[in-house]
1. Upon calculation of relative contact order in percent (Cα under 8 Å, 6 or more apart) from the atomic coordinates, which of the structures P, Q produces 28?
2. Supply the structure label, taken from P, Q, corresponding to volume of the Cα convex hull per residue in Å³ with the calculated value 209.
3. Using the calculated result 0 for helix-only ellipticity at 222 nm (-39500 (n - 2.57) for each DSSP H run of 4 or more, over all residues; to 500), pick out the matching structure from P, Q.
4. Assign the value 47, calculated as percent of Cα pairs over 14 Å apart, for residues 21-60 alone, to the correct structure from P, Q.
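Laboratory data are not the source of any read-out in this text; all were calculated from the coordinates shown. A quick note: this is a predicted structure, and the numbers were derived from the prediction, not measured.
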Structure P
Amino acid sequence: MLAPTDNHPLPLCRLAALDDPGSKGFVVQGRQLFAVRQGSQVFVYENRCPHRGIPLEWVADQFLDSSGKLIQCASHGALFLPESGECVAGPCSGASLTPVASHIEAGQVWLDSDQ
């Protein structure tokens with residue numbers, strides 16, 4: 001895997017590895033991250049609740065609510081918009097998840113080189 005100082009994007013996963021809608025957790029260079037797929041878009045965030053500072057999921061790769069449309073913190077039920085990471089319900093309402101710049105190219109999800 002390339003290091004960020006190489007000024008190259010880092011491969012995260014194949015787009016096909018993410019259900020639609022779906023989510024998956026990753027550890028990349030010691031950072032806990034997760035990706036959420038909604039159609040042709042993928043959003044990547046640090047796996048850390050802005051309210052409690054803990055990972056969002058209790059079960060591996062389960063970051064979405066039962067509708068598959070919102071990111072949900074398993075600890076206290078806060079709900080976040082996948083496209084912005086903004087908390088729209090729960091004790092951290094108005095706070096946001098920390099985004100990780102990424103893009104999709106040739107069927108692969110990449111973390112941008114500044115990560």
Structure Q
Amino acid sequence: MTTDTRIEDWDGYSAGLRERGKEFTALHPELMKGFAALNRGAASAQHLDAKTREFIALAVAVTTRCQGCIDAHARKAKAAGATKAEIAEALGVAVALNAGAALTYSLHVLDAVDGTGQG
């Protein structure tokens with residue numbers, strides 16, 4: 001049994017982003033040229049294959065909560081041959097990292113509590 005947990009129409013969402021992106025490009029073309037150059041540089045393959053880069057991109061997209069990034073890189077990961085199981089494993093790293101970040105910042109809270117009211 002497959003349960004549909006989609007909260008958005010991803011194809012429609014993607015099309016909408018592309019349209020707004022065209023508008024933004026017209027308003028700020030130099031910024032978008034720079035963004036495109038940055039993406040081309042990140043996509044150049046010397047040591048990591050395309051699938052591995054997309055696993056990293058998806059994990060970062062989750063940790064930064066970027067829906068547009070999730071959309072783009074889920075498509076690219078599938079095109080690079082990534083399976084759902086492989087993607088899930090990569091996302092497990094993102095989940096663990098977020099938990100680790102919460103733990104680390106919890107320790108900062110304890111430091112702040114210990115330092116509050118001193119001096």
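1. Working: P: 28; Q: 22.
Of the structures listed, the value fits P.
2. Working: P: 96; Q: 209.
Only structure Q yields this read-out.
3. On the way: P: 0; Q: -26500.
That value comes from structure P.
4. Working: P: 47; Q: 57.
Label of the originating structure: P.
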